[in-house]
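Alright, structures below, take your time with them.
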Structure P
Amino acid sequence: MTTTQHEIGSGFGAQTTAREVLEGIDLTGKLALVTGGYSGIGLETTRALAAAGAHVVVPARRPATAKDALDGIDGVEVDELDLADLDSVRGFAERFLATGRGIDVVINSAAVMACPETRVGPGWEAQFATNHLGHYALVNRLWPAIEDGGARVVAVSSAGHHYSAIRWDDPQYARGGYEKWQAYGQAKTANVLFAVHLDQLAARRGVRAFALHPGGILTPLQRHLPQSELIERGLIDENGEPLESAGLKSTEQGAATQVWAATSPMLDGKGGVYLADCEIAEPAPADGTRIGVKDYAIDPDQAARLWTLSAELTGVDAVTPR
């Protein structure tokens, strides 16, 4: 399979911050939508985009909590959205579209990670439903506000996509065998495949899509992991302090790649690629090292298959030409 997954010499790296990638970029008059934009790297993303002049819409499952977290940041608005509830997705999109505004940037940053087996909606596995299907439906519902603006859509994936390809025979774990990290991996693979196919469909309209690994960061995303597991995975010590050997990023550094994906002129004319450390990632090595991007996550046939499945499950597909 030929690939465009090759570094372009961005000049940035793992230690780059969101503010640094925005130096010299004026986002005045731009509207960005950031799911999860009130916690962890999402909050830092909102802060950085707003500081560069963007108006940032933050849809939140807990609007009151979001407003408290975003207090003092100018140019931000909050509305209610539960990605695990397709009625909530539709309601948010209808309210936004009624304002008549266009969207320049969508950053799908909200996620759940390695949670106990949980069912949402019509019995869907929660990680696949929230991390992928909710964002798929959101972008499609908001498509009238996205399609004419030369927008960028950014899907925040993870190196966790190495844990699993799409389980085509049983993506919802309906037949049992649930394993939290495998389910997380499937959802993160879905994020990459979503960007691949969205870019293929939307590039003709000037809309480009990207997926990315933000890096390892200790944030509320780890809320389902007991301290013992964080210690076992080599992330923290017995006192709960981050281990230097883990190579963890700060939230400012963790937000950098999604902000770079959303705004950098270096990516003009590009799309459908997976990024890491403010750079286009290379293909994953054959030795199983969890770096780069797996072939199955950028396979255009699997991306099209997932899009079709997602349309069937959610009942919406506004992007595919009729």
Structure Q
Amino acid sequence: MPDNDLLLIGDIGGTKTDVLIVSVQAGPARPLARARLKSAGYPDLKTLLNEFLATAGLPVTHACLAVAGPVINGHAHLTNLPWEVDGAALRAELAFASVDILNDLAAIAHAIPVLQATDLKTLNAGRATDTGTKAVIAPGTGLGEAFLVWDGERYRPQPSEGGHTDFAPPTAALAGLVPFLQRRYDHVSYELVCSGIGIPHLYEFFRDQDPAREAADFAATLAASTDHTPLIIGAALHPDTPCPLCRAAVDAFLTILAAEAANLALKVFAMGGVYIAGGIPPRLLPLLDEKRFVNAFCAKGRFAKLLARIPVHMVMNPDATLMGTATYGWARMRQDL
């Protein structure tokens, strides 16, 4: 593969889409063109990509795209966006030599082996085994999960839709969440409480227990907005007068995240470590009590000591998905996968 071959990479999410054109030599850190676009502003992915490529004006012939949804035989229906994505159809429509589609959490998993220490914040040092399975959990718009298994030569990422499994409240204080959400949904999953979608649900759960606690001005701000999550996070992080209901929602989110990270670690026996990615966790670092988080992670009865051995890292590099997408895309171009 010539070093000057260009690769179109994308992180296609329910809220935003990041698209880059990268060279083999420079990588995602130094893209030749880059744009962040609102996904809902386009009827489909083809229209979005054609607009970006026309603006960039670069001779791209290969693409690798990470999408927020399950991928089967190069085809995906995005979980939180009404788009159908088909790699073969895009290849023909764009007249590219190749178009690869992979799950966005699989893309993050491809980045895990190439992340540097500066890309991570360690929450629990643990004692990783050299070739142990690694788990990835990522709250963004939705809740993504994946894992990596050692095949004797390298780590092989595997996607998962574990974020859509049945939610189990980790504490007595959160026991009412299930009946609260069952009044609206026929299935209460972890994504409904541990994601950008879920944070407003947590806020409403605490508000409805005592409606008088909600400040009138903040209620008006929420009513005027279509996206409550950044408002709730911002109010929880307010340095002088944090919103008590917002803090309660964020604290519950972190407790649930720790519990579900541990669930995933137990299911895949992640002795190589757990990696918490996604856009939300790094924003909540000022409110994260590391000891409390690790205690919630280890709160699995007889398996507490085992979980205490598992390293837990937060992925701080916001471009981890793009790094993994590029890694996978170049390997595909070399026919190395």
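Computed from the coordinates by the stated procedures, all read-outs in this text should not be read as laboratory data. Just so we're clear, the structure is a prediction, and the values are computed from it rather than from any experiment. Cβ atoms are built from the backbone, for glycine too; each structure is taken alone.
Look at distance in nm of label points 7 Å out along Cα→Cβ at positions 11 and 155 for each of P, Q: the largest one is in P. A value of 0.25 for FRET efficiency 1/(1 + (r/R0)^6) of positions 107 and 211 (r between Cβ atoms, R0 = 35 Å, to 0.05), calculated from one of P, Q, originates in structure Q.
One of P, Q was used to calculate mean count of other Cβ atoms within 10 Å over residues 35-42, giving 26.8; which? The read-out comes from structure P.
So Cα Rg over 2.2 N^0.38 Å, computed for just one structure, reads 1.02; which one of P, Q is that? Of the structures listed, the value fits Q.
Here the criterion is mean count of other Cβ atoms within 10 Å over residues 91-98, and among P, Q the highest value is seen for P.
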